[in-house]
Structure I
Amino acid sequence: MSGPTIRSALFVPGSRPERFAKALAAGADAVIVDFEDAVEESLKPQARDNLAVFLLATPEASVWVRINAPEHAEHAADIAFCQQHSGVAGVLLPKVESAAQVAAVAVVGKPVWPIIESARGLLNLAEIAAAHGVQRLSFGALDLALDLNLSNDSLAAQFVLDQARVALLLHSRSANLLPPLDGVHPAIDDPQGLLQSIRHAYEMGFSGALCIHPKQIAVIHQALAPDAQVLAWAQRVVDASSHGAGAFQIDGQMVDAPVLIRAQRLLALALT
């Protein structure tokens with residue numbers, strides 16, 4: 001599946017309309033107006049009204065929306081909102097556990113990013129990934145850890161969460177989806193920890209991550225940027241491929257089709 005390269009997807013609470021324009025100007029590849037966890041129950045209808053007013057006043061704006069979960073009382077109203085507004089580019093579906101839940105959201109006619117954050121969602125991943133309307137999967141590591149009763153920040157928890165990441169990666173590839181997005185790094189003032197977690201996810205095949213603060217965007221992009229030496233190698237590979245040889249050598253190593261594709265992807269990432 002082809003689609004936009006998303007390295008960073010920034011959440012902004014739907015209850016804080018004064019932050020919408022700032023979020024769009026922060027440099028993230030996507031901005032997600034959150035109707036779910038970041039909005040207290042009494043303000044959820046107001047969150048929709050806030051975004052409606054903003055989109056009417058800013059017709060050039062394009063945002064994603066994380067709607068409320070399938071069992072929530074505001075779920076249907078959130079779906080209707082996303083269908084009605086052209087400024088909503090797509091929908092994040094939290095706590096998804098079945099293809100039927102995806103189908104209920106796919107009626108908006110826009111891409112859906114299911115968030116896998118429960119044992120049931122993980123076990124039903126094959127049908128969720130194959131559901132109509134899904135563009136990519138995203139990972140809710142914090143909620144999954146809670147659902148599985150994992151010990152936070154332990155090596156055992158990391159092991160279990162990485163198994164879940166592998167499942168997202170495999171089912172994304174099997175269903176021809178765009179590469180998945182990793183979950184948020186909750187410590188806002190921990191750039192080194194964020195850098196390490198993003199590199200870890202990227203090396204596992206993820207394309208980027210969800211984030212909760214503008215200061216995390218530059219760190220994510222830095223973590224995903226190939227270094228100069230790697231880019232120079234990729235450019236030499238691509239340049240040499242123009243001669244038309246099926247296989248050739250660069251720096252004493254054989255280059256064939258998979259290596260060339262890897263080099264092309266690195267150069268494309270550098271241009272993002």
Structure II
Amino acid sequence: MEIDENTVAKLLHQQFPHLSHLPIEPVRKQGWDNVTFRLGEALSVRLPSNASYAVAVRKEAEALAVLGDHLSAEVPSVVAVGAPSDAFPLPWSIRRWIVGETLESAEDVDQEAFATSLGRVLCELRAIEAGNGPLAGRHSFYRGCHPSVYGDEVQQSLDILEGKVDKARCLDIWQQGMTSAWTDRPVWFHGDVAVGNVIVADNSVKALIDFGCCGIGDPACDFVMAWTYFGDEGRKAFRDACATDKQTWQRARAWALWKALVCLSGLSSPDTDGTQARALQAICNDT
């Protein structure tokens with residue numbers, strides 16, 4: 001869908017006219033699932049880029065209302081949820097804008113200090129009462145489920161990448177992740193903990209954003225940054241701070257392996273900056 005400032009202006013005029021006088025500006029770095037605009041100094045407007053992401057709008061608003069009160073990091077509280085209209089056919093939202101830069105843009109971050117901070121926030125997230133939170137499934141793109149849900153994509157990717165990756169090593173890592181399952185009560189997970197979804201300040205997590213894949217289930221999917229961002233020492237500090245068991249860590253590595261393989265094989269978004277190639281090397285070298 002073509003989504004621009006005019007789309008946002010029309011939606012605001014129709015549904016929230018008291019905000020229609022505020023300036024609208026697209027954010028410099030856009031995500032994959034949504035298109036985001038600044039609305040004045042304190043707000044943002046977020047519109048799903050595809051119908052498959054629309055189910056997350058209300059779910060995320062309800063989750064953030066619960067999670068924000070229990071985390072030491074900020075979350076982007078939802079001010080209002082807009083309805084589908086002739087201007088835009090999907091639900092959308094208005095949120096508080098969190099000032100700061102994402103980890104993706106930050107420089108000179110102390111990895112070990114940041115790893116400790118991120119691990120602590122993820123422990124806080126798991127500790128929040130799950131209540132009637134949404135069980136992992138299609139709405140979370142199966143984050144929070146067992147990684148075996150994507151076993152066919154792993155096999156297909158390995159076939160495509162035959163001779164370009166260490167297939168035997170990849171299969172061994174994948175099988176290690178298949179030997180256990182989350183048997184505790186379902187816990188909250190973010191679902192997309194990545195450099196573009198963490199706002200950092202003073203080597204600590206200032207805020208977690210983009211909870212569109214969140215839900216309750218197995219938290220293993222939240223530890224993938226161990227291989228996509230951290231080096232050896234940072235990875236160790238992150239694992240210690242996450243306070244998780246060996247089996248969950250193996251499932252987390254399986255999640256990271258799946259993502260790297262589908263990006264490198266072309267089944268998913270291309271690895272334009274080499275992040276997934278480096279992650280695959282780290283995954284295969286990890287013990």
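Here, each number is a calculation from the coordinates, and none is a lab measurement. The structure presented is a predicted model; accordingly, all values stated were derived computationally and were not measured. Cβ atoms are built from the backbone, for glycine too; each structure is taken alone.
Once mean projected area of the Cα convex hull in nm², for residues 8-63 alone is calculated for all of I, II, which comes out largest?
With respect to mean projected area of the Cα convex hull in nm², for residues 8-63 alone, the highest-scoring structure among I, II is II.
If Cα extents along the principal axes in Å, for residues 136-199 alone computes to 35, 26, 16, which of I, II did it come from? Structure I accounts for this read-out.
Relative contact order in percent (Cα under 8 Å, 6 or more apart) computed as 15: which structure among I, II? Source structure for this number: I.
Which structure, out of I, II, was helix-only ellipticity at 222 nm (-39500 (n - 2.57) for each DSSP H run of 4 or more, over all residues; to 500) calculated from, if the result is -13500?
On the way: I: -13500; II: -11500.
Label of the originating structure: I.
Each of I, II could give mean count of other Cβ atoms within 10 Å over residues 216-223, but the derived value 26.2 comes from II.
Assign the value 145, calculated as volume of the Cα convex hull per residue in Å³, to the correct structure from I, II.
Working: I: 145; II: 127.
Source structure for this number: I.
Once mean count of other Cβ atoms within 10 Å over residues 16-23 is evaluated on every structure in I, II, the highest one turns out to be I.
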